[in-house]
Structure P
């Protein structure tokens, strides 16, 4: 069962509710924790062209970009900006509910990724992580 994560250190800046980098950084480490705990994956935090490197059991290394949403948008969805990353996969973290989704970069064709709150379930997260072992 996912636990709700209470964030008190994230500060909002600007008029559009953009959250500072501490929220994104928390999402990176939360994603690394979840992936490492899956067993069979080796995760390294990278502060360069991507956020994480995930080594699969077959020794293939995936470049991972982590995107974090702290709140649901005014339209009722979590919104993640893709940015200019050339990562292999994107891990989308809904940090306040402590759940994530994994999306292949080839599945993303827009600059903003939008997922509904009901898209974040423990079963969906488990399935996404299990799918990494099939790559």
Structure Q
């Protein structure tokens, strides 16, 4: 039931973001929301998901917490297979290349992100996996 609710909520939220060109549905509490578009690693079709993001050091950051579940979200695997993605942010569509933070960069960004959104610390306690941080860099910027 929880997963069904989340899927419906996300579909409605993505619809609102798109129809309003980013004026509705892009703020959830203190978090900003964008639409992440990836290429499905199996289907080759575009996959879209509204998701929280942070803009830091001229890059878009998305935490792949997957609500603290023990498995990665589908978009994580899609980006591993095809790192090109588009982001729909505030009515703009931005072409990006994605990568995942590692080492010192990961530690620094994790500290920044958990200060901005402390529930990520709780999600990390709920799972055995290390929660990835995706970094999206605009192409041509």
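Computed from the coordinates by the stated procedures, all read-outs in this text should not be read as laboratory data. What you see is a predicted model, and the numbers here were worked out from it, not measured in a lab. Cβ atoms are built from the backbone, for glycine too; each structure is taken alone.
Starting from the value -6500: which structure in P, Q was helix-only ellipticity at 222 nm (-39500 (n - 2.57) for each DSSP H run of 4 or more, over all residues; to 500) calculated from? The read-out comes from structure P. From P, Q, which structure was distance in nm of label points 7 Å out along Cα→Cβ at positions 46 and 70 = 3.6 calculated on? Answer for the origin of the read-out: Q. A value of 15.8 was derived for mean count of other Cβ atoms within 10 Å over residues 86-93; which structure in P, Q was it taken from? Derived from the structure labelled Q.
Given a computed value of 25 for relative contact order in percent (Cα under 8 Å, 6 or more apart), which structure among P, Q does it belong to? Corresponding structure: Q. Looking across P, Q, the calculation of Rg/Rh (Cα atoms, Kirkwood Rh), for residues 38-93 alone that yields 0.96 traces back to Q.
Each of P, Q could give semi-axes √(5λ) of the Cα gyration tensor in Å, but the derived value 23, 16, 15 comes from P.
For Kirkwood radius over Cα pairs in Å, for residues 54-125 alone, the highest value in the series P, Q is held by structure Q.
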